[in-house]
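These notes open a run of structures that come right after.
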Structure 1
Amino acid sequence: MLKPVKIFYDSKQYQIMGIANVMAIEKSKGYGTTLMDHIRNYLEKNKLICIGNTHRDNFNFYKKCGFRFISGLVDRFVHLDENGKHESKNDWSDYSMFIYDKDNKIEEVIKGKKDIIIKIPLW
């Protein structure tokens, strides 16, 4: 699933595409790679930024597909509910965020130290 998501960092809003639930029922047939190639081409064609979250078991797959991992980024995402309250953070120790940002449009966010606010649960 590729979904439009707004993130907020240091009083600025960024429009990204969130990616989730990429899975192939039959493994090692190239279906997942083919899907990710189409997603990456779509992102490039439309000059979009994509961020996803995955378990460490999938890191090599996404790296192979051209995505970059950002250590510690998953811990900086904070969900605010509809009342503006921070929801408790989960244990993300086995997870990491991956990103596709060909033009480095959100390097300030990636390299920063502050929380990244999202107003929906992680997609």
Structure 2
Amino acid sequence: MDEELVPLTIRGDVLEQLPGSAMARFYAPPSFLAEYFALTVQERARFRQAWQKISLALDTTGQLPPPPLVDKMTGKKKPVIYEVRWDQSSANKRATFHLEQDAQGQPVVVWRRIGDHHIYINP
């Protein structure tokens, strides 16, 4: 990824960009944000619910949630890319991310793509 990463959080029903110097558990490039805001309001709400499940799992267990919510993509070596099936009413809605570590060694999620199957072209 060549784009500068933006620190993000969810506050209530809103995806918020944090100040550039803020420490965050989630980051995304501007291209991800453009894809996110191209989703319908309902799709964004379902994605935020999945995001919150991932955040809760990382906070409580230090691990990602198991499939079908999060699954490791095959064929991708470094970084390991994961997919999130965030809309169970539609098998086509997915997001991809990879993990990094912060200065304290805690997992950090870097969102890569969001949308339908087109995200697999360059996950």
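For FRET efficiency 1/(1 + (r/R0)^6) of positions 49 and 105 (r between Cβ atoms, R0 = 30 Å, to 0.05), which of 1, 2 scores largest?
Structure 1 comes out on top.
As an exercise: relative contact order in percent (Cα under 8 Å, 6 or more apart), calculated from one structure in 1, 2, equals 31. Which structure is it?
The read-out comes from structure 1.
Could you tell me which structure in 1, 2 was used to calculate distance in nm of label points 7 Å out along Cα→Cβ at positions 33 and 113 as 4.1?
Checking each candidate, the match is 1.
Read-outs throughout are calculated quantities, based only on the coordinates presented, and are distinct from any laboratory measurement. Just so it is clear, the model here is predicted, and its values are computed rather than measured. Cβ atoms are built from the backbone, for glycine too; each structure is taken alone.
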